[in-house]
Structure I
Amino acid sequence: MHTSPKQSITFTEAIKKMERYCAYQERCHKDIQDKLSTMRLIPEAREKIILHLLEHNFLNEERFAKSYARGKFSIKKWGKKRIIRELKYRGISEYNLKTALKEISEKDYLHTFHELAEKKYSTLKETDKNKKRKKLVDYLLYRGWETNLVYEKVNELIPF
């Protein structure tokens with residue numbers, strides 16, 4: 001049932017809609033609040049819906065953080081700094097940040113980093129050594145890899 005922007009949605013419809021929204025993919029509180037703000041509900045109804053989602057395990061911040069960290073690392077090849085920045089932006093607690101990062105093994109982390117750096121290096125067409133270094137550094141830092149790892153690897157691949 002689609003509602004026009006002016007039409008209200010019932011509390012029960014809103015709950016069902018939010019359950020489906022959460023079941024489709026892990027969500028954080030911020031996602032839920034953003035979605036609820038588009039539904040023209042009174043604040044009390046929004047709070048009750050969030051409580052309902054928490055009580056019925058549709059909304060679980062720790063599970064969201066773990067899933068987010070695993071996904072962004074394995075699919076987008078993000079480093080820990082980028083994952084932390086994005087989770088903080090979503091209002092994830094310090095405890096859940098730490099828990100989420102434990103999902104990534106150090107061995108996989110370093111393996112992925114070296115693979116990513118070498119792959120990017122092989123695609124750089126730049127002939128100027130300094131510009132090539134800068135492009136590789138910028139690429140890896142943007143993806144959230146730690147500065148010490150980045151400079152160590154760039155010095156290994158493109159020595160002065």
Structure II
Amino acid sequence: MAAELRVAAGEVDLALVRLIRHEVFVVEQGVPAELEYDEYDATSVHVLALADGMALGTGRLIHGAEALGKTGVEGRVLLGRLAVRKAARGTGLGAELVRALEQAGRERGGTELELHAQVQALGFYERLGYAAEGPVYDDAGIPHRTMTRKL
């Protein structure tokens with residue numbers, strides 16, 4: 001897919017990030033809005049994918065002291081909130097977003113990336129080089145598993 005991927009900058013971009021996440025997580029998957037948006041949104045790096053004037057996907061990267069506080073591992077950054085709108089699924093956009101977030105992690109000193117994958121998406125992340133760790137757990141009523149990859 002010929003999409004422009006960029007770090008979200010300014011209120012317009014961040015509104016598009018929230019729109020995509022609301023559509024995918026709150027509407028489609030039934031995640032309560034109060035769980036979807038958190039204190040990490042303000043300090044995370046958000047990557048936004050656009051094509052033909054439409055916002056199609058997003059993901060965020062938690063880095064620095066906040067990532068260390070959440071992961072407990074020095075140099076580990078945390079990828080999360082990866083969301084691709086229905087119209088762009090199956091096009092490779094999700095993989096492009098992951099690679100862009102990995103690059104953002106490297107640029108911020110990350111040496112390893114952690115993510116919390118929905119169980120139904122484990123194969124997607126495995127194809128991108130991620131390995132599952134630990135047991136399945138519940139997050140917002142959806143089964144998840146932690147996955148990691150060296151950067």
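Read-outs throughout are calculated quantities, based only on the coordinates presented, and are distinct from any laboratory measurement. Quantities reported herein were computed from a predicted structural model and do not represent experimental measurements. Cβ atoms are built from the backbone, for glycine too; each structure is taken alone.
Key figures for this structure:
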{"item": "Value 0.10, calculated as FRET efficiency 1/(1 + (r/R0)^6) of positions 50 and 114 (r between Cβ atoms, R0 = 30 Å, to 0.05), assigned to which of I, II", "result": "I"}
{"item": "Value 1.1, calculated as distance in nm of label points 7 Å out along Cα→Cβ at positions 26 and 74, assigned to which of I, II", "result": "I"}
{"item": "Per Cα Rg over 2.2 N^0.38 Å, the highest-valued of structures I, II", "result": "I"}
{"item": "Value -21500, calculated as helix-only ellipticity at 222 nm (-39500 (n - 2.57) for each DSSP H run of 4 or more, over all residues; to 500), assigned to which of I, II", "result": "I"}
{"item": "Parent structure of the calculated result 5.4, given that distance in nm of label points 7 Å out along Cα→Cβ at positions 42 and 138 is the read-out and I, II the choices", "result": "I"}
{"item": "Comparison of I, II by Kirkwood radius over Cα pairs in Å, for residues 34-121 alone - largest value held by", "result": "I"}
